[in-house]
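Student: Next up: the structures, one after another.
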Structure I
């Protein structure tokens, strides 16, 4: 019976698979954070346009106090600061996503490299086992042929003696 295939680096491959899974999860988390920031930016743009629309209505009526103008200016400045903050966070998370994507791709390549090595070694093992089996079958056939020839020789020798 042929020996079972064992890949010596199976534990390393298992570790690489776990590492790849971890990196993919980290990438997914970073993408989730980026998506949250993008959604917050959309909500912010909506609030900004609603505010500008509301202020436009105030301007049309022409009736607003200095306190209202002051409040408008403060709120508008807050909206602008908020937008800058969100855009900075968006750039940071986009960079983080790209960094984690590269790390995940590297981990995937390392795992795939070991998988390819394992597949190559397994194919070599199968070829070796097949070769051994063929040699064994050839040997059995040779022995059977020799016995058959001896038996024929013994029978023909016995017939010749009679």
Structure II
């Protein structure tokens, strides 16, 4: 029932973004080696509440601007397990050395074209609040998200 009530906010347009867990694989034996390709995109439904993105700060670096900072996801459905939210396999085994798991938040544009995709990593363990039937997840901004078409950069 809690998820049905949360979904009303999505239906009324109060959550105009998408939250996904992305799993990628690298073509060589370790993260960062070779090319990266997407293995799986897992949407978090109903769409959780994203805290204020103004907590992210733009920093100038030699190749352009980078965002740094952390945000809080709340109202994440209690039907997910901690292992799912951490991107672990069904048996709880850790992410292999040649794979990477991260959260992605996308704000689609009003003209139906893809929007900016921001990549986030878990900053701490997900926190379950049983009296609210929800998880809270603290996320840290990563350096560069996928392109607007969904291709890893």
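All of the numbers you see were taken from the coordinates with simple rules; none came from a lab. Everything quoted here is computed from the prediction, not taken from an experiment. Cβ atoms are built from the backbone, for glycine too; each structure is taken alone.
Student: Out of I, II, choose the structure whose coordinates give FRET efficiency 1/(1 + (r/R0)^6) of positions 57 and 145 (r between Cβ atoms, R0 = 35 Å, to 0.05) equal to 0.00 when calculated.
Tutor: Label of the originating structure: I.
Student: Could you tell me which structure in I, II was used to calculate distance in nm of label points 7 Å out along Cα→Cβ at positions 9 and 81 as 2.6?
Tutor: Only structure II yields this read-out.
Student: Going by relative contact order in percent (Cα under 8 Å, 6 or more apart), which of structures I, II comes out largest?
Tutor: I
Student: Something else about it: When mean count of other Cβ atoms within 10 Å over residues 73-80 is compared over structures I, II, which one is greatest?
Tutor: When mean count of other Cβ atoms within 10 Å over residues 73-80 is calculated for I, II, structure II comes out on top.
Student: Out of I, II, which one gives 0.00 for FRET efficiency 1/(1 + (r/R0)^6) of positions 65 and 121 (r between Cβ atoms, R0 = 30 Å, to 0.05) as computed from the coordinates?
Tutor: So the calculation was done on I.
Student: Identify the structure, out of I, II, from whose coordinates helix-only ellipticity at 222 nm (-39500 (n - 2.57) for each DSSP H run of 4 or more, over all residues; to 500) was calculated to give -2500.
Tutor: Computed on structure II.
Student: Here's another thing I want to ask about it. Taking semi-axes √(5λ) of the Cα gyration tensor in Å from the coordinates of each of I, II, which one would give 86, 15, 8?
Tutor: I
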